[in-house]
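Multiple structures follow.
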Structure 1
Amino acid sequence: MKAVIMAAGEGSRMRSTFDAPAPSKLLLPILGIPIIERVILAAKKAGIREFIIVTGYRGDAIREHLKDGSHLGVNIRYAENLQWKKGNAYSLFAARPLINPGERFFLLMGDHIFDPSLLSAFSEHITDKIKKAPESEAEQIYFLAVDSQPREELDVDEATKVFSADERITELGKKLDNFTGIDSGMFNFHHSIFDILEKEIEKGDGSLSSALQPVIGNGNLQAFFFQNYLWQDIDNKNDLEQAKRLLLKSLSKEKDGAISRYFNRRLSIPISAWISRFSITPNGISVISFCIALFSAFLFYFRHPLLGGLLAQLASVIDGVDGEIARLKFQESRFGAYFDSILDRYADAALIGGITAGCLLSETASPTAVFIAGFLALTASPFSMLAKEKFANLAGKDYIPHEQEGLFSYLPVNRDGRLAIIMIGGILNQLFAILILLAVLSNLQVIIRLIIARKYFQADADNIN
């Protein structure tokens with residue numbers, strides 16, 4: 001399915017707040033990516049590859065920047081709205097020649113960023129509804145994604161509001177006193193909408209809300225209600241800053257260990273915000289984290305535990321930055337995740353090896369005890385990741401530690417926790433204690449996850465039988 005993106009407006013409210021360093025508001029960067037490019041990449045991640053960009057004010061600058069979209073992995077064509085000052089109904093109508101009769105398409109706003117999973121959920125909802133609708137009625141049904149629980153920070157006064165009876169939208173406009181949700185700027189139309197727009201435009205109704213009144217009157221505009229998905233309309237400088245905050249806040253992952261959630265992310269996210277303006281790739285950041293871990297291992301070997309411990313923690317923080325940059329800049333890849341995991345395993349082995357060697361050279365414990373502790377720590381450390389990945393492969397769902405393990409998920413045993421133990425042990429110059437803790441906790445985690453997996457797969461087998 002194609003997506004039409006509105007990009008014809010002047011963005012006057014943005015220009016009134018500060019002198020924009022870009023010829024178009026839509027080319028202003030958010031964490032290293034221009035606004036409209038972020039919209040395209042989010043839609044691409046949701047499965048859309050064909051775009052129609054409707055330009056108007058400074059359309060030449062947008063065309064010059066986006067070109068045919070091949071550098072983004074998509075196909076972009078352009079429609080021009082010469083009457084862009086009259087409203088966005090004219091912009092949508094300008095796309096008519098590029099939409100095939102009988103075709104459905106999405107309409108997105110060039111200044112509304114959103115979580116790709118929102119568009120994916122919207123698409124699934126539409127597919128389900130169209131399948132259930134009589135064939136004679138399906139082409140007359142249109143959809144709007146409506147935020148039924150808008151954030152407190154959202155400027156509701158400026159937002160277009162929606163009132164609905166069940167899923168049928170009965171009122172749409174900015175001046176509604178009673179409303180059931182906020183228009184997110186994400187629509188889905190059938191080609192038949194252009195016949196309606198043509199008649200309404202002839203009456204002088206330039207806004208899309210006004211032009212859709214006949215559809216609303218017929219009960220043919222349906223709401224897809226959603227909650228807790230990231231989206232932001234960017235009209236002014238405050239909206240731009242709010243969009244940055246929302247994107248950065250979204251970087252925390254459900255699978256984060258306790259150390260990452262409560263400590264590492266507080267450092268890595270500001271670093272990612274700063275790094276996002278540069279062209280360094282996530283894989284390059286993974287290599288930097290690996291090199292820091294190797295340097296830490298050598299420092300432990302040469303008996304500089306304080307510096308070794310601090311660098312180990314720095315490696316842990318930077319190890320979060322690569323994934324954050326990948327998600328912020330839509331540079332996620334299966335190879336990148338694989339590459340990062342391989343480097344992490346080598347880095348962990350080097351750190352445990354360096355600590356073991358440093359412990360032997362310092363003669364703080366018997367060589368046999370050091371070898372056993374080092375062996376057990378080294379053997380069990382990869383299982384933190386392996387146990388989760390193997391469970392996900394066999395169960396068909398992610399392994400979420402705080403859901404499956406409860407209080408045990410707070411044990412500092414994931415990679416972030418292990419590196420935090422190494423940091424603390426390095427600061428206190430307790431290398432043998434590091435090995436003992438890593439050996440005990442890592443193997444305890446393996447046992448706990450074996451028990452959990454056994455219960456899960458046994459229950460699953462019983463349900464099948």
Structure 2
Amino acid sequence: MRDGLRFLADLSDADVDWLVDKGDERQVIANTLILEEGRPVDSLVFVLQGLVEVRLKALQDRSVATLGPGELLGEMAFLEDQPASATVAAKENSLLLKVGFDAIRAHAESHPEFASRLFRAFATTAARRLRERERHYAQRLGLDLLQREGLSETAAQLGQMLDGFKQVLQEADQAALKNGGELPEEQKQAIRAGFRLFINALHTMIGDDSPLDPAHKDQLGAMVQREVLPYLLLTRTAERLYAKPRGYAGDFLSIDWMYDDEPGGSGRLGPFLDRCFMDEKAAQAVRNRRGLLCRAILEHVERHPDRPVHITTMACGPAREVFDVFEQLTDKSRLHVNLLDIDAEALAQVKGDIEKRGLDDQARLFMANLVYLALGRAEIDVRDQDLVYSIGLIDYFNDDLVIKLMSYAHSILRPGGELILGNFHPKNPDKAFMDHVVDWRLIHRSEADMNRLFETSAFGRPCTDIQFEEAGVNLFASCTKD
């Protein structure tokens with residue numbers, strides 16, 4: 001999701017205003033053809049909601065990518081005046097914004113500043129996709145490429161570690177075969193120790209503190225991913241993070257599974273490998289932050305015993321912390337909640353939970369594009385909030401969008417209201433595994449980063465408070481509106 005949102009970040013608010021005013025919003029149902037390989041293209045297409053799928057004729061129309069909200073289509077045809085280079089179809093019911101090439105060219109000619117920002121945005125998109133393609137080729141080229149780059153020693157060390165880990169897995173699988181399909185306890189301990197060694201080796205050799213440059217880290221990471229992918233695909237949670245069926249890694253169902261702390265998978269090894277992933281600090285942090293936010297909401301309810309408390313959760317996902325709070329409230333009318341998300345499936349699940357618990361009068365659902373809210377391109381009927389928070393949204397947003405989102409939250413808070421934002425911290429020991437193996441790439445931020453962002457936003461001052469969940473991986477920065 002983060003990469004798809006970078007396009008809007010390159011444009012000014014006025015640019016976005018113009019695109020939206022000149023564009024044509026269209027709701028399309030699943031399987032609707034949006035672009036057809038080899039056919040003329042006359043519009044840029046922005047994915048506002050839903051998911052689209054990219055297919056290539058050269059691969060027998062096999063899917064090569066799934067793109068989510070904020071992604072851009074048709075920019076290559078615009079630049080080269082050529083037919084579409086791929087077929088794009090709606091994977092699910094989706095909302096698109098189409099802006100005609102002729103209108104864009106005319107506006108670019110009369111507004112050179114707009115043209116400059118637009119072509120920079122195109123370049124950013126092209127660079128991101130090129131990096132993704134390079135990672136793909138690095139996976140295929142493997143050790144030969146690494147040796148040509150002079151990294152054979154580091155690659156060999158990683159290769160030895162991987163060989164040892166794979167041998168442990170193979171021996172465990174054989175032991176399970178002889179044990180009626182169940183892993184013996186001795187093999188479980190060996191896998192757990194091997195998985196921990198694997199995570200630590202990645203952190204040391206290609207983590208943020210490694211002296212290697214980013215390109216070399218990516219090459220080594222691609223090699224590692226290629227080696228462990230057959231085992232990773234046996235898990236349930238880690239496999240979903242890698243596969244991104246909703247267009248980004250940390251979707252509502254992935255988070256729900258981590259909340260439940262119930263591993264799954266296929267075969268004799270999959271469930272226990274998923275157990276190992278669930279025991280890692282990153283997954284622990286996801287579980288812990290649910291409790292932290294539950295306590296924060298309850299504090300606001302206790303702070304105002306004389307009136308109902310109003311809160312808004314941005315990118316609500318499964319919203320389990322909200323339902324935890326309601327379970328602890330004798331008087332449910334003490335709390336009113338606005339739940340915002342762009343994922344229709346997430347909202348459908350939350351709606352079912354609301355109805356099952358009889359909370360229809362206490363909760364409102366909004367399918368909302370938070371980028372558009374932050375840029376002032378959309379509005380919802382939410383104001384005078386006591387608490388606005390997001391657990392895991394800004395890890396996907398660059399600094400400019402985070403500042404705009406902070407300022408939007410400031411505008412809907414009542415005086416004395418509080419904004420709480422969660423973010424993975426750079427000291428996350430699982431970051432190399434997340435980046436290179438499951439491709440769960442997030443923007444990690446420190447306390448200084450959060451203070452700087454709040455100072456630059458409408459809050460105009462550093463955080464009121466910063467705290468960590470129990471694993472010490474997720475920080476939660478809060479600021480009170482004067």
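Given that mean projected area of the Cα convex hull in nm², for residues 188-251 alone, derived from a single structure, equals 6.4, which label among 1, 2 identifies that structure? Only one of 1, 2 returns 6.4 for mean projected area of the Cα convex hull in nm², for residues 188-251 alone, namely 1. Supply the structure label, taken from 1, 2, corresponding to distance in nm of label points 7 Å out along Cα→Cβ at positions 212 and 300 with the calculated value 4.4. Clearly, the read-out refers to 2.
Given a computed value of 38, 20, 16 for semi-axes √(5λ) of the Cα gyration tensor in Å, for residues 172-363 alone, which structure among 1, 2 does it belong to?
2
Consider the structures 1, 2: one of them gives 19.5 for mean count of other Cβ atoms within 10 Å over residues 396-403 as calculated from the coordinates. Say which. It traces back to 2. Comparing mean count of other Cβ atoms within 10 Å over residues 68-75 across structures 1, 2, the highest figure comes from 2.
A value of 23.6, 75 for Rg and Dmax of the Cα atoms in Å, calculated from one of 1, 2, originates in structure 2. Quick check: 0.05 is what I get for FRET efficiency 1/(1 + (r/R0)^6) of positions 220 and 372 (r between Cβ atoms, R0 = 41 Å, to 0.05), calculated from one of 1, 2. Which structure matches? Label of the source structure: 1.
Where a number appears in this text, it was derived from the coordinates with a stated rule and is not lab data. Everything quoted here is computed from the prediction, not taken from an experiment. Cβ atoms are built from the backbone, for glycine too; each structure is taken alone.
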